[in-house]
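Heads up, there are several structures right after this.
Nothing in this text is a laboratory measurement; each read-out follows from the coordinates by a stated rule. A quick note: this is a predicted structure, and the numbers were derived from the prediction, not measured. Cβ atoms are built from the backbone, for glycine too; each structure is taken alone.
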Structure P
Amino acid sequence: MLEFYLRSAHGLARARSSLVGPHLDDFAVALREIGYCRQIGAWCISYAVHLGLWAAAEGVCIGALDEGVVSAFLAHLSRCRCPGHRAGVHAVAHSRTQVFVQYLRARGVVAAPAQDVVTPELVTGFCEWMRRQRGVADTTLRQYRDVAIALIQHIGDDPTRYEPGVVRIAVREVTGRHGTSMARVVAKVARAFLRYLAVEGRCRPGLDAAILPVASWSLASLPRYISAEAVQRIIDACDPDQPCRARDRAVLLLLARLGLRGGDIAEMRLSDIHWGDARLRVVGKGRREVLLPLSQEVGDAILAYLHGRPSVDACDRVFLRSRPPWRPLASSSCVSAIVRRAIARAGVSAPTHGAHLLRHSAATAMLREGISLHAIGVVLRHRSVETTAHYAKVDVELLRSVAQPWLGGTPC
């Protein structure tokens with residue numbers, strides 16, 4: 001398989017005679033299996049050979065290729081004098097070299113790096129409790145874990161010694177100079193963490209009441225959205241005849257027509273699509289499941305993408321990356337990046353550029369078509385109608401017509 005990426009006999013002989021030579025044939029097979037094209041695969045192999053040549057000159061064995069050694073190799077590239085290589089700016093060196101190092105780690109040739117942050121036992125139990133008892137998603141748990149670790153660094157790991165004043169100081173220190181949104185998150189996590197400890201009998205109950213809620217005014221802002229015409233321009237900017245654009249079009253339609261969240265799309269699996277009765281199973285916040293109707297337009301877009309979608313064994317995620325290695329979209333940020341690129345291609349001026357923009361736009365479009373707030377809340381999977389009522393303020397002209405005059409004359 002190495003011959004697929006390296007064509008010349010000299011290059012093949014040079015690669016196989018290098019320090020990493022015994023691993024290159026299997027490495028080439030692995031690159032081929034995960035979909036690397038000839039050019040990208042050749043780059044990965046070339047940097048692997050260069051790494052081996054440099055390591056041999058430095059007296060570094062292949063099993064010692066840790067992060068420090070790789071960093072030293074990358075620093076060497078700017079002043080490289082190795083035979084057959086040249087010095088300069090190697091913009092893709094880090095990513096291509098990491099492909100080979102990760103391959104060696106997967107095969108047990110190189111030891112996995114030690115974890116920089118060890119999760120305390122208290123935080124591990126807290127995250128498991130939140131997952132089991134509260135149904136918190138893994139993406140949210142990652143944020144909770146980081147905040148809980150930061151809190152423990154300030155209040156210690158002995159819950160029996162926690163006091164209200166110490167807890168409040170810890171919340172203030174973790175919040176630091178962040179804004180109101182971060183302060184709300186830290187306070188929320190701290191209260192949940194203290195409730196968990198109290199339930200487990202590890203700290204005295206009621207400590208969570210020592211953390212006052214951060215002042216905020218519900219529904220104070222207007223929802224940020226774009227018109228239905230602008231949404232259609234963004235969707236039309238994706239050519240379904242191109243595999244990458246077909247994926248983007250399906251993602252945009254799921255956001256704009258069904259009001260899904262970015263995380264819903266990143267986690268969507270092939271088994272969630274019920275083609276027989278045109279339904280889509282969505283597991284949202286709190287692990288609540290709902291079946292949404294799958295319209296002809298959205299279903300056709302998903303099918304168009306699936307026909308050209310790379311076949312990946314043991315992966316049932318619907319949406320994959322557009323370039324090899326073929327892996328699922330990592331998180332909602334990948335979906336937001338798809339929206340951002342589509343907005344740029346369409347030349348639409350938008351107040352925001354994330355996945356939630358199309359969710360807000362879907363809600364406002366339904367409201368202006370006369371759909372009730374209750375029905376909109378069902379589609380958007382809101383727990384409270386007060387959340388859906390946020391969209392009732394989008395018709396500014398109607399609000400002006402029903403607004404009462406200021407009784408005190410000119411408002412201040």
Structure Q
Amino acid sequence: MSVICGLSRIRNLTTGDSQQTTEQMKFGTKAIHAGQHPDPSTGAVMTPIYQTSTYAQKAPGDNQGFEYSRGTNPTRKALEDCLAALENAQYGLAFSSGMGATDAVMKLLQPGDEVITGNDLYGGSYRMFTKIFAGYGITFHFLDLSDPSIIEEYVNRNTKLVWIETPTNPTMQVVDIAAVAAITKANSLTLVVDNTFASPYLQNPIDLGADIVMHSVTKYIGGHSDLVMGALMMNDEDLYKRLWFIYNACGATPGPMDSFLALRGIKTLHLRMKAHCENGRAIAEFLKDHPKVEKIYWPGFIDHPNHEVAKKQMRDFGGMISIVLKDADLQETFRIASNFNVFTLAESLGGVESLINHPATMTHGSIPKEVREKVGVVDNLLRISVGVEDIEDLLEDLKNALS
């Protein structure tokens with residue numbers, strides 16, 4: 001199986017013979033065009049859905065890069081090139097879920113290896129690390145990474161990888177990617193950044209020194225709550241080839257229909273993110289001094305921990321907000337969470353519709369109570385994914401639900 005890779009040139013967007021590469025393009029142009037070409041057989045502007053499991057070969061091994069769709073598919077390849085361009089990377093790999101992408105990274109490790117990661121982590125990642133890979137002899141250190149220097153205290157000859165989220169899920173901790181990257185490079189460690197909450201529109205970890213960027217494409221990149229997918233982006237060719245081998249051999253790859261849906265969603269990513277950020281700011285300001293809110297987590301506030309780091313490495317502060325309800329027991333928290341009309345009580349985030357989530361029983365239910373409460377994931381915390389509806393309707397819904 002040949003490995004198809006590289007940041008492709010796209011069709012000429014100007015007159016004449018000159019070609020404009022994705023490196024020269026602004027984000028919105030890359031979102032619409034990168035990795036995609038008119039179909040050579042029909043001229044179709046949209047990338048076709050190559051709904052096939054296998055490909056004709058002129059002779060054994062003469063396959064033009066496509067043999068079997070678990071390994072490569074033209075629709076998925078267009079998506080992977082587009083994702084790489086959005087993260088200013090050379091290589092992209094799409095997976096059937098964010099956890100599939102995370103699993104592939106963990107399979108780079110061997111028994112006895114150690115991983116340093118954050119103490120505020122998506123529940124699915126925590127579950128995979130502690131319930132699956134810890135059983136294979138891999139040690140995980142869950143640290144408060146608000147001060148990256150703590151990493152150096154845990155680095156030893158067995159340390160191989162640092163995995164961070166920023167902003168974190170759900171307390172929006174901000175980790176200084178460049179500072180962590182300086183430590184990982186000095187110690188020859190691989191740095192992986194889960195960039196799901198920020199999206200490539202707001203933050204590009206590879207530009208800050210990360211080796212691998214992970215996304216749950218299900219979230220902001222897809223943007224319409226109609227697909228489940230993950231992705232990894234990187235610059236190092238050897239690392240890409242190692243991950244591509246795992247991707248092909250273990251088979252957590254998405255089909256062409258989901259790849260098409262992701263490509264379609266990406267075309268409006270820059271427009272949607274502007275609206276998410278605008279609505280997120282308005283809702284955060286509304287909730288900050290609300291009498292029913294004890295605490296709010298949103299990195300755009302000057303008193304948010306590491307706000308200055310967020311200003312430095314993000315272009316805006318996003319549409320994810322968490323709140324702790326004042327004097328609310330579990331029953332009252334459930335009542336409020338179920339009392340919305342426009343917001344929907346559901347798992348996931350990053351879609352055009354606004355969602356309310358109760359992490360303690362939903363996205364972080366697999367984390368032991370005593371562990372999650374140490375980092376603030378208490379029973380009266382709600383996570384809000386602010387959508388792109390009219391802000392007046394969202395604010396009215398919040399007023400009614402909190403009354």
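Overview of results
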read-out: Top of P, Q by volume of the Cα convex hull per residue in Å³, largest first; value: P
read-out: Winner on distance in nm of label points 7 Å out along Cα→Cβ at positions 231 and 367 once structures P, Q are ranked, highest first; value: Q
read-out: With mean count of other Cβ atoms within 10 Å over residues 247-254 derived as 17.9, matching label from P, Q; value: Q
read-out: Origin of the derived value -17000 (helix-only ellipticity at 222 nm (-39500 (n - 2.57) for each DSSP H run of 4 or more, over all residues; to 500); candidates P, Q); value: P
read-out: Parent structure of the calculated result -0.37, -0.84, given that log10 I(q)/I(0) by the Debye sum over Cα atoms at q = 0.09, 0.14 Å⁻¹, for residues 151-302 alone is the read-out and P, Q the choices; value: Q
read-out: Among P, Q, which structure scores highest (criterion: relative contact order in percent (Cα under 8 Å, 6 or more apart)); value: Q
read-out: Top of P, Q by mean count of other Cβ atoms within 10 Å over residues 167-174, largest first; value: Q
read-out: Source structure (of P, Q) for distance in nm of label points 7 Å out along Cα→Cβ at positions 39 and 119, computed value 4.1; value: P
